[in-house]
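*Asks:* Just below sit the structures, each encoded as structure tokens.
Rule-based calculations on the coordinates, nothing more; no lab input. All of these numbers come straight from a predicted model, not from anything done at the bench. Cβ atoms are built from the backbone, for glycine too; each structure is taken alone.
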Structure 1
Amino acid sequence: MHVKTQGDRQKIRAHNDNLRRRLVGGQVVLTNSVSDLPPPKRMEVIAAVMNFCVFDQENDPHDEHDFGMVDVQGAKYFWKIDYYDQSMEAGSPDPADPEVTKRVLTIMRADEY
């Protein structure tokens with residue numbers, strides 16, 4: 001198991017922010033409940049995730065920017081980023097290294113978590 005240093009967390013955070021803010025550097029998955037939303041509302045949810053910036057010790061204890069909650073028109077949605085190995089069969093051996101990590105951003109309704 002890879003032990004994360006502060007430098008590792010900074011790299012992980014930068015990669016996660018890149019995926020969340022720009023939707024590049026990984027895969028984006030919408031659960032059925034989000035995918036089935038009318039396109040304007042679906043885009044509003046995605047935009048809210050992309051613009052999320054309220055990280056604190058309570059919602060980001062590891063300082064990796066890998067989880068959050070947004071409220072869109074009174075409905076709560078969670079987003080999370082997971083780290084997989086290149087085969088997508090196991091966890092990444094080093095989430096700070098994009099050469100060995102595939103990131104997946106999942107956006108879901110809060111009641112699906």
Structure 2
Amino acid sequence: MKEIYITEEEKGKCQKVADAFAELYEIENIVVMDVGRYGYVKLQYYKPPQGFDDVITFTDSRSMFEDLWEEWFYTQLLMLAKGTPMAEMGYEDIFKCLPKEKQKELLDKKAEFAKMAEIE
């Protein structure tokens with residue numbers, strides 16, 4: 001008998017998380033895929049001809065959500081910093097340099113993603 005690494009319930013939850021972050025895949029070099037009984041994988045940093053440099057497997061929707069949220073958040077910070085003196089700063093410092101309204105807007109997005117993914 002083949003071993004199963006993710007429950008059907010968790011698989012459904014992971015699919016909701018993957019769908020919620022669809023916009024991330026358009027702006028970043030990331031793909032999230034259902035790999036059957038193994039769970040979901042995040043493939044990142046594609047380099048021809050060898051393929052993806054980073055492969056992370058998820059069998060838990062909460063950890064997948066947190067990972068994708070972090071990717072989205074950091075991508076947003078880098079996009080905001082591009083072409084400015086902030087580009088040389090770390091994520092935390094970039095965030096601190098943003099206006100309070102922009103900080104709130106970015107942080108509120110996590111709740112939107114959680115609602116779309118049905119994560120509590």
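*Asks:* Of the structures labelled 1, 2, one was used to calculate helix-only ellipticity at 222 nm (-39500 (n - 2.57) for each DSSP H run of 4 or more, over all residues; to 500), giving -9000. Name it.
*Replies:* Structure 1 accounts for this read-out.
*Asks:* Can you tell which of 1, 2 yields 14.1, 43 when Rg and Dmax of the Cα atoms in Å is derived from it?
*Replies:* Among 1, 2, the structure yielding 14.1, 43 for Rg and Dmax of the Cα atoms in Å is 1.
*Asks:* Identify the structure, out of 1, 2, from whose coordinates distance in nm of label points 7 Å out along Cα→Cβ at positions 17 and 33 was calculated to give 1.9.
*Replies:* Derived from the structure labelled 2.
*Asks:* Moving to a separate point now. Work out relative contact order in percent (Cα under 8 Å, 6 or more apart) for each of structures 1, 2, then name the structure with the largest result.
*Replies:* 1
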